[in-house]
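Got some structures for you, see below.
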Structure P
Amino acid sequence: MLQAVYQHFAGSCMMLMRPGEEDEAHYCGTAFVVHGDGYLLTSSACTDEEQDLVAVPTQVDTGFHPATREEVSPIPVRVVRTDPEQGIALLKIVPDLKVTVPAHIVGNAETVGPGSTLIALGFSFGHHKLHSLVSRLATLSAKIEAPDGSRLLLFDAFARDGDIGGPLVSPQDGRAVGIIRGRFDPVEFWREEHHRGAEADATLSYATSIEYGAALLEAEGVTVL
């Protein structure tokens, strides 16, 4: 079942890159396609509206592949909406293209509870030129509401910088329930109430609930399947 979920999402996950000089590309993070009209979700930490961005599809078969892909087929994308408070962004492929994406990618975080098994997907080592999609099993550790009202999913898989923007998936229905934001640091959320001397080196990662991504799609006039 877990391998099927991986393959279900592998074709949707893409490397987000910024073109550089002399045909070089700088890795920014992970994005994943959520609609056949060419829309992708990612973390706003991976985007910059002032810079050109491209999405690079991965290879979806189960064979061995070179760690670094010397040649890629970049797809231009642009930022169409952001939610700075939730740290997420909606991208669109340029020019307008229809893409093949499995139905019902966008899930509902209400369907999973603490203790549930999840799968975290992302190009963990993309900044180090390792261009393979990495999947990790995770346990949903907690569902919390931050001081600003944001709904967050805490999970016990170690999210690396390259994973940021990738989907957190429930294998129960094969749908994304969150957008990976990185490692969880409680001090960042409760700066005014942090107790000096208390150890805050958390081993958890966190994701924004997928409902905020669905809201960006709906604001764009896109029907969430």
Structure Q
Amino acid sequence: MAPLTRKDLRASWVLIAITVICVTIEAILSLSDYGLFGTSRLRQTTYAYGSFWPGILGNWTPNFSGQPVTMFITYGFLHAGPFHLIVNMFTLWSLGRPILERVGVIGFILLYGGSMIGGSLGYALLASGVQPMVGASGALFGLAGGLLAWAYLDRYTYKEGLWPIARAVGLLIALNIILWWAMNGQLAWQTHLGGFVVGWVMAFIVDPRPRAY
């Protein structure tokens, strides 16, 4: 990534805010895991209240009345550990900056928030198990979907070849297959797919105008 300018920092406050929230939560949970803060069951309790639980949309009893709604958002600020967090935050800044340059803070929030909800919808509709789901990757795949949608719009409008778009989508599919295999099937690919699809659609809503390269 290119160095951040003062203008970039002013526009990137939303990326900073997301990063601070996610890092603070994971730092507290990691400290509790090692017995350095609170109770050793803090992570399990936090997941119980903040993860996305598909069973709650069925016949499970939620821990509080608003959980069937809040979990569509809160899951995106929780992570499975420091490595999961680091990968997602690096991806957030890599994808977030070009989106901020194109549509600004409001456009970014609409795209990110919509993709986060889309990721949880994808998991709710396609996941066959009852395991909880956490992580920002649904929203991040939505950012990738948004960038590719705009690239498609721009290249199609100005008669550029579309092979780079197809190649990028193929690489994302291959990445999910490899990670799914490496993680013994514990990858929430349904969340990635839902976030990507909603991000692609949201991109045309947020900014339907082609841009010259």
**OP:** Identify the structure, out of P, Q, from whose coordinates helix-only ellipticity at 222 nm (-39500 (n - 2.57) for each DSSP H run of 4 or more, over all residues; to 500) was calculated to give -2500.
**Re:** P
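For structures P, Q, calculate relative contact order in percent (Cα under 8 Å, 6 or more apart) and state which one comes out highest.
Q
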Subject >> When mean projected area of the Cα convex hull in nm², for residues 44-83 alone is computed for each of P, Q, the largest belongs to >> reply: P
Original post:
For which of the structures P, Q does the calculation of Kirkwood radius over Cα pairs in Å return 17.6?
Top reply: P
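Coordinate-derived values only; no laboratory data. Keep in mind that what you see is a predicted model, and the values were worked out from it rather than measured.
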